[in-house]
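Below you'll find a set of structures to go through.
Derivation of every value follows stated rules applied to the coordinates shown; laboratory data play no part. Since this is a predicted model, take the numbers as computed values, not measurements. Cβ atoms are built from the backbone, for glycine too; each structure is taken alone.
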Structure 1
Amino acid sequence: MNENVKYILAPILIVMVYYFGHGSLFLTGNETSFIFVLLSCLSIEYFINKAEHEDVYLRPIAGIDAMEEAVGRATEMGKSVLYVPGISGLDQVDTLSGLIILGHTAGMTAKYEADLHVPVASPIVMETAKESCKESYLREGRPDLYKEDMVHYVTDDQFAYAAGVNGIMLREKPAAVFYQGRFYAESLILAETGNSIDAIQIAGTGSASQIPFFVTACDYTLIGEEFFAASAYLSKKSELIGSIKGQDMIKVICMVSICLVVIATLFNMDVSQFFRMELG
């Protein structure tokens, strides 16, 4: 039997239990949420399984595709790569995503033998970044190129950190600058300085208020979910790629469901029975 049959039968079984399974199967008011979670997990599992056996298409993101190009350009020019992971700690998911991307960037600099500088604003982030870079250089077979001071602490003060990073840019004039993490009012200050030294700048953040500044001053910007999906694109791991594809499919289903509910509402159709809810 084809292993994909379960992905056809399971949703049918779930829907049947949902509509005909009266009694104590569900807590009143939680049926829809529970069924949606089950279907979401099934969708993600299906695409992870699919990614393990065949290529799964993910739309190209210019900012991610340009990362290796930027590191290669820095190598050709004999200049360094500057990676700025933001000013927040490990309690922010943006910082964690930025550190994951740092690991892939460090692998590229090890591969191309380019200098990497990572100024940080938190001692805890510094130690995590050091381990990420060290692991990447070991994975690329170039532990001799790793330097302990490539990741260094600047300060935890917001604008003092921005001034310190600006000074590094103006002195060393890196050919490529990455801003990947959580940023606040210092984003435009950093991006404008990088733009003044003609560096290729690639930014990524989940902070909606800072994205316009990065879009204006940087060459490439990872907007919103593109930033969080970058690790899947860079690692090429089937479980990550499948998870991204599965989540995209769930979003499509949600959008279609919302459209159907809106249309039904416009025609004065009662959709509460379909979702087994009591309105009002």
Structure 2
Amino acid sequence: MSFTLINRSSDLDFLDEELRNKPYIGVDTEFRRRGKHDIDLALIQVNDGQEIFLIDCVSIEPHSESCSFLTDKGVIKIFHSCREDIDALVSWTKQAPVNMFDTQLANAFLGGSFSISYKKLVEGKLGVSLDKDETRSNWVKRPLRDSQLRYAASDVEFLLDLYEIQIEELKKLKRLEWVNQEIEFLKRKSNVIETNKKPHKIIKLTKSEEREFLIALDLAVNKISESIHINKTLLLSKKEQRELLKKILYEGVELALIDLCEWRKDLLFIELSKLMKRVNLHF
């Protein structure tokens, strides 16, 4: 598929209007991260199904309406592993994308690997081998080499094909809403501002009770994930299990459970209820 480099604001404004008329598009980014909240966005790659556009964010000065297609609710934005892309896009546009789909998350909800790479997913689903030689390129330096531009374009070339396959599979399993909830959850997490305020426990459990809770919770996560054929890390990783317990102890049960996606809460509700009663806690 051919690609066009967009490096002038006037061309971006014209492209923006065109993309807002598309039902769904593939999106990826290339950036340099210097710190958790210090990101230099270098490229936004977009596949509209007919052509690939490479938006040069180093050459273009963003304004309030730049890339408004990203916040257009009528256009589905298809990513692969969207978490860092969200951070990168917010650093440049000052707004998080809406109506997103993530092919990596979708693969996990369909029973596949939790953190499969784009390259492996394309190979597995479409039988196409991708060249990833430019993974560690300096994307901020200009001019970009032809090999970099081709690499960047390939990162969105097959997103629409993957989406069209996965969306039907998710609908059959009635898990599309789970993907949507998980993406919104990731967006909320990316907006959390950390503080240095020292927390105080509001619920007291002995170390033995804490260990008992975590062992029982992990067993429940294993049982449920096996029954619906998804990776247990997607349902609730060991780290997330510890974080859940910490939130229960420091914030209380109700606030801790607010942070769980509805699909997780629905699947874990019965087991969590049992665990809460075991340590004399209540919803």
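At-a-glance table
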| read-out | value |
| --- | --- |
| Structure with the greatest value (metric relative contact order in percent (Cα under 8 Å, 6 or more apart), set 1, 2) | 1 |
| Source structure (of 1, 2) for Rg and Dmax of the Cα atoms in Å, computed value 21.2, 64 | 2 |
| Source structure (of 1, 2) for FRET efficiency 1/(1 + (r/R0)^6) of positions 44 and 124 (r between Cβ atoms, R0 = 25 Å, to 0.05), computed value 0.20 | 1 |
| Winner on distance in nm of label points 7 Å out along Cα→Cβ at positions 84 and 172 once structures 1, 2 are ranked, highest first | 2 |
| At a computed -19500 (helix-only ellipticity at 222 nm (-39500 (n - 2.57) for each DSSP H run of 4 or more, over all residues; to 500)), which of 1, 2 | 1 |
